[in-house]
1. Taking P(r) over Cα pairs in 20 Å bins from 0, in percent from the coordinates of each of P, Q, R, which one would give 34, 61, 5, 0?
2. One of P, Q, R was used to calculate helix-only ellipticity at 222 nm (-39500 (n - 2.57) for each DSSP H run of 4 or more, over all residues; to 500), giving -12000; which?
3. With relative contact order in percent (Cα under 8 Å, 6 or more apart) computed per structure, which member of P, Q, R shows the largest figure?
4. For which of the structures P, Q, R does the calculation of semi-axes √(5λ) of the Cα gyration tensor in Å, for residues 71-134 alone return 28, 20, 9?
Structure P
Amino acid sequence: MPPIVIGPMIMIIGLGLSSSAIKNIGIGSGTEVLDYKGIIVAFITFVVTVLMLVKAKGFFKVIPFLVGILAGYLTSIVLGMVDFTTVSQAAWIQVPNFQIPFISYTPNLMVALTMAPIALVTMAEHIGDHTALSTIIGKDLLKEPGLERTLLGDGVATFVAGLIGAPANTTYGENTSVVGMTKIASVWVIGLAAIFAIIFGFLGKLIAVIQTIPNPVLGGISLLLYGFIAVNGLKILIQNQIDFGKTRNVIIASSMLVIGLGGAVITIATGGNMSIPISGMTLAAIVGIILNKLLPEE
């Protein structure tokens, strides 16, 4: 996929998530009554994170988002937005509710086949996020270690997660943004973070505390994260000197952005009760690739 396709695709990832950030803050178009406490919390979370990114040094430069979340969380506690009932009721140590095949449930092949087409969506997101990450770290991850290896790892992780009743894995764009802003891209650091996440899964009190974090805190953080993803897509277009004086480039980019952000969905019936929905970034990527092949360079 050339830059004229990759750039808008990455922009769609970030801009497509932007409505979620606005909704978490509580200032969406459907909001009848503004919650000023939520707006204050989101604002403080945003400002503290920005200050950490711009002014902090040393260790605090590496954890700006954690500091921002803590600042927003403490503010929400002061404003009386946090209910600690679930924390007091939670156990200190708990075992996650694992679902073991042939013990907790019997695998159903037809259900698996129905869910399988969704892999097309996660594969498209995988490629888009790894392309954005490649731009951030200055290394083509689609060539080294290679798309075949990264897709395999993503698939195996989702397969194992599904076996034990966990949600599907995906290359969250938020994580791509964190790498870009903190400049920390070491696989050893990410691996250690995964180990901590596994340990946290057994700490009932900690999980309960995390679940009490108000949505405005997440909204304040997401303003930066989702926007950073979109800016990375724009950066790809700039770095590759895409000429929007050429009509073909305007057609490709504009078509992808409208389809990806406009909520377009095409459902392909595969027989019986099964169907494959193609929407959002996946549909936009397909349209972009086709247009790039069909439209002449001159």
Structure Q
Amino acid sequence: MKSGSNLEKVLVHGDFAVTGELGPPQSNDREVIVKKAKAYKGYVDAVNITDNQTAIVRMSSIAACAIVAGLGLDPVMQMTCRDRNRIAMQSDILGASALGIKNILCLTGDHQSFGNHPTSKNVYDIDSIQLISMVKGMRDDKKFLNGEEMKSEPRMFIGAAANPFADPFEYRVVRLAKKVAAGADFIQTQAVFDVPRFKRWMEMVRDRGLHERVYILAGVIPVKSAGAMRYMKNDVPGMSVPDELVRRMEQASDPKEEGIRICVETILQLREIEGVSGIHLMPIMWESVAPIIVERAGLLPRPEY
């Protein structure tokens, strides 16, 4: 065991993992975190806490992780390269470990121009692949990035993101291979709507043997409306949404129910793909739907270790 986190135990034991995602509030209201976390309790193996997603100021990931851990859930601290240099990153990693946080997801981060402080200064001192390598060095070699040794190491289960759909398509698996080589233990992918295209990506993953070196969790998003599905298709970069799913949402008498049905169908298809070790559920501002989806997909009870 590299970290002893619940997520790591589930994956190492060969169970099909389920992770969720929780966005902290644009305030210091811990009750927002508590309410969202309760929707996941007993239904997921770990909960991702986003790090100022879309470059909008929110409660810090490390603080929200500490709250979630106190509620008995296994947090995954997301860390972007946008806002910190290597000194601040290593400091936060040590602090997170001291608070009992055992999972980290290493991300580049959305450009600040997309957020609510567009004139702020990007940092990007290192990129996500270098961040993965840095965390691995701290954990496995007990060394800071400058080579200095530390007295005790942060035991972190290291995650990274992958987009199987962006162009150039053939480069997607090359970038994944770089993250695995850097030290990623698990991968969470962009949301899957186009299952055939995801299957082709997974074929390339298996051709390189990467599915045997890293745990891959396929992302899924339950969509509430036809407008939201069209937005995913037309306005979200690197997303592949079949026209058929848009039509289903447009023709549905109950769009929310249809969105749940599509999400469950997708999960059932993903479970059949060799090399997929779990799903990452991203119910954007709809955490309360998580128990329904996990139950309908036949993913209960969750394993306990």
Structure R
Amino acid sequence: MLRIGRDEHVWSFDANREPVVTVEPGTVLEIETWDCFTGQVQSENDTLEKLDLNRVNSATGPIAVRGAEPGDTLSVTLLDIRPGEKGAAMCIPGWGQLIDSVHSPTTRIFTVADGVVTMNDRVSFPARPMFGVIGVSPASGDITTFLADRHGGNMDDHVNGIGATIHLPVFQSGGQLAIGDMHASMGDGEISGTGVEIGGVGLIKVDVIKRRAGGWPITETNDAFYTHGTSASSIDEALKSACEEASRLLVDEWDFSVEDAFMFLSVAGDLGIAQYCHPSPGSVIARMRVPKLASNPAPFRV
């Protein structure tokens, strides 16, 4: 099996970056990722103001998939996600809805074993491993891995976990996929700005869907697909984009009328927030859950 180590990583999604490897569609790869702090946090004394912020959110890659061209979709199935034994979460000055109520900065170390995350001697909960950063090279320019946009990036959506397939619109030949920012668990909103930030190993499969693409990343699970929308600061703008993308798929791929798509999403869909740790300099990310039915069994008709 092809393995890519964590030292093959990037800090941004660059339209002009060369891949570290080129693989065929259908290839299964094992990727090793750093935690989002790239190993800088080892104890509760390592609070944010002591860190080199240029070393945050490294993503392993980039990986080119042969045959992926603009207008296609690069599909990434997360076959397995295996977190390490120790992770960290933080309260960060100026970040999140409760920051005015807490003493900050603060770091807590979490342990992970046998599918359980332990916060302290009283609080433990099931692990829910996922990747926060997953994306491809954009149409132009250089976008830091800290942000999210149409190319993906720092999506920070907990549905991007084991078994999910993330469909990414391709903007450059090969796609140039990079993945990182693993969490042992992260809640909707990620309101303090961190999940349980942790390094580990992922097992992924890459494929290409020719001549079909979303306007934003789409996550597919066994029973639903999730459209996304992002904004630099506006939750309303992000929510609207997620709804518009879901409606567009229903209309363009599955022959819904605009009116029927609107009503179907209202009565059967679920609009939610993936990340909103504001105020912060990060992106706002919304999602719309579209249930898979005989009328719309997948994001794309292929």
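1. On the way: P: 27, 58, 15, 0; Q: 34, 61, 5, 0; R: 36, 58, 7.
Source structure: Q.
2. Numbers: P: -21500; Q: -12000; R: -3500.
Of the structures listed, the value fits Q.
3. That would be structure P.
4. The value was obtained from structure R.
We did not get these values from a lab; they are worked out from the coordinates using the rules stated. Everything numeric in this text was worked out from a predicted model, so none of it was measured.
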